[in-house]
1. Please compute mean count of other Cβ atoms within 10 Å over residues 55-62 for structures P, Q and give me the label with the greatest value.
2. Assign the value -23500, calculated as helix-only ellipticity at 222 nm (-39500 (n - 2.57) for each DSSP H run of 4 or more, over all residues; to 500), to the correct structure from P, Q.
3. Computing FRET efficiency 1/(1 + (r/R0)^6) of positions 31 and 191 (r between Cβ atoms, R0 = 25 Å, to 0.05) gives 0.75 for which of P, Q?
4. Which of P, Q yields 1.21 for Cα Rg over 2.2 N^0.38 Å, for residues 71-198 alone, as computed?
5. Say we calculate distance in nm of label points 7 Å out along Cα→Cβ at positions 207 and 231 for every structure; which of P, Q gives the highest result?
6. Match the computed value 18 of relative contact order in percent (Cα under 8 Å, 6 or more apart) to one of the structures P, Q, and report its label.
7. Who wins on distance in nm of label points 7 Å out along Cα→Cβ at positions 159 and 183 among P, Q, i.e. which is largest?
8. Taking 22.7 as the value of Kirkwood radius over Cα pairs in Å derived from one of the structures shown (P, Q), identify that structure.
Structure P
Amino acid sequence: MRGALLVAARRIGTLVIVFLGVTFLIYVMTFALPGDPIRALGGDRPLSDATVHTLQARYHLDEPLWQRYLRYLGGLLHGDFGTDFNGVPVGEQMAQRWPVTIVLALTAWVIEVVAGIALGVAAALRRGKAVDRAVLISTITVAAIPVFVLGVSLQLVFAVRLHWFPVAGTAQGWPVSFLLPALVIALFGLASVSRLTRASVIETLATDHIRAATASGLSRRRIIGVHVLRNSLIPPVTYLATDLGLLMGGTVIVEGIFNVPGIGNLLFQGIRSHEGATIVGISTALILVFLLTSLLVDGLHALLDPRIRTRGTTS
């Protein structure tokens, strides 16, 4: 028990260091860029020096960068993700957008689970045949296409020309408005899921207990459905658990293409309008989601494979 707690504390400590390092880099890259965001608010009508100084003091832009970052971390401890230049808390804006992003990410994740595992199993059971080659070639080809190109192309074909889906927005609700952008997101994970499943199924089919089950006269459907899949799904399930956190951040470009009012679209708008607090706040939230997902995956590893706990206590 003590060893398990020590391993958990060590992993949490590592994640805290990663969190501080990544958020500091994002903060520096956002606020250390040339230009004054306060003066940019005026647009074609320059603000007076008194107004600029007042706003800089209100948003602490007159303080050293390291001091502002520590102030930001202090706010995070109280659930404060900052305030944009319009005086609206970033946390309130994210609270309105999170449900949309979660629905979109979960829809993409379900597509990855169903299609990725099905394609991987089909390729493994027909190893070296046309189905196997088609799955490998198609998934690798799709994964090599930039997400912006793939998103715009599918939008043009299935929304503009065929009218199967709405072009943008979420006015028609789930699932009609979410399927096409979710498909664009999911296609990039399908290659990894299908290849992991294929390799794991092929490896399991070559084990002694599967040969024994075949020799005992069990039907092929029972062997595949019960014995093979049960022992083959650990690698793809582990990847899918981690990928769920990645999907939250992977919606940024897709939400911008399809004008989906989620977290990614809010971040996209913040970048366009140079809202540093919005950029940093959303990035921090996405980092937290990814790190928490990674921590859950580590726990899942320890439960499924006791050797991981042993290595952690002896290292």
Structure Q
Amino acid sequence: MSDLHVVLGATGAIGSAVVAELTARGHTVRAVSRNPEGPQGFRADITTAEGATSACADAAVVYQCAQPPYAAWAKEFVGLTDTVLTGVEKAGARLVMADNLYMYGPVDGPMHEDLPYAAAFPKGRARVRVAEMILNAHKEGRIRAALGRASDYFGPGGMNTVLGPPIFAAAAAGKTARWLGEPDEPHTVSYLPDVAAGLVALGENPKADGYAWHLPVGPPVTGDEFLALVWKAAGTKAKSAALGRGLQRLVGVFNPIVKELGETWYQRDRAWIVDDTAFRAAFPDRVQVTPHEEAVARTMTWFKQHA
């Protein structure tokens, strides 16, 4: 039986963390990207059926950590998912999807896996469709699949995230660290190595198949609390600020990336809390949650080294 674990999007933040976790656990790894790195690297364009089939060939488990550019999710994510499903099905592999929380839309109270998919905005609807495609393919017997969902992430290599350059890179350079949203609302944050450990746990446990899982996380923190940990790790005088909705609209006039954040502002102006009870109950021996202070310190060290 094959022990080949294929990671799609292996040079991204989550993908590279999954590669590291799989390698540490002794698995054979194929790290797939358009611009591969290292001895495990494999070049493929998974936006085509041929590329996805080549990438997934002979795999036991495929980790889908690739995604289109953020602004192109609504147009491209469904097509990407379709080609990935083709590759996974032809390989006879299991699929683990690195998912997020967009499909729920605005919520009141902690988020659990039984919430309806109520997102009404383009990126959210795209994530709804992706999740439905994967779970339907599982129900139809085409593939076996599980989804692992995480909140806003940070960690070594975490550049394409609102917790990365605006906070860690800025603090590492002695500049103002900016929390996106209301700084006094509790917010669940996910640490990249913990996200990877959760995804690999799903990949190693077939009983995860057929379900979406909220990956294990630490307690929610407010923006003020998170920034305090960041500056403690930086070891320099704190310079912090919050970027509120008004400033986001203003900056968005000139910055298309910031503009894109407007449709998910409901994640920034109220409590945003993940309930990971189901994962903890199903896989109690695979719960990895790094304390926030330690996770922030490791992340700051990485950003200082890569300034």
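All of the numbers you see were taken from the coordinates with simple rules; none came from a lab. Computed from a predicted structure; not experimentally measured. Cβ atoms are built from the backbone, for glycine too; each structure is taken alone.
1. Numbers: P: 14.9; Q: 23.0.
Going through P, Q one by one, mean count of other Cβ atoms within 10 Å over residues 55-62 peaks for structure Q.
2. Numbers: P: -23500; Q: -11500.
Source structure for this number: P.
3. On the way: P: 0.10; Q: 0.75.
Corresponding structure: Q.
4. Working: P: 1.38; Q: 1.21.
Matching structure: Q.
5. Working: P: 0.3; Q: 4.7.
Once distance in nm of label points 7 Å out along Cα→Cβ at positions 207 and 231 is worked out for each structure, Q has the highest.
6. Numbers: P: 26; Q: 18.
Computing relative contact order in percent (Cα under 8 Å, 6 or more apart) on every structure in P, Q gives 18 only for Q.
7. Values: P: 1.2; Q: 2.8.
Checked P, Q; max of distance in nm of label points 7 Å out along Cα→Cβ at positions 159 and 183 sits with Q.
8. Details: P: 22.7; Q: 19.6.
Among P, Q, the structure yielding 22.7 for Kirkwood radius over Cα pairs in Å is P.
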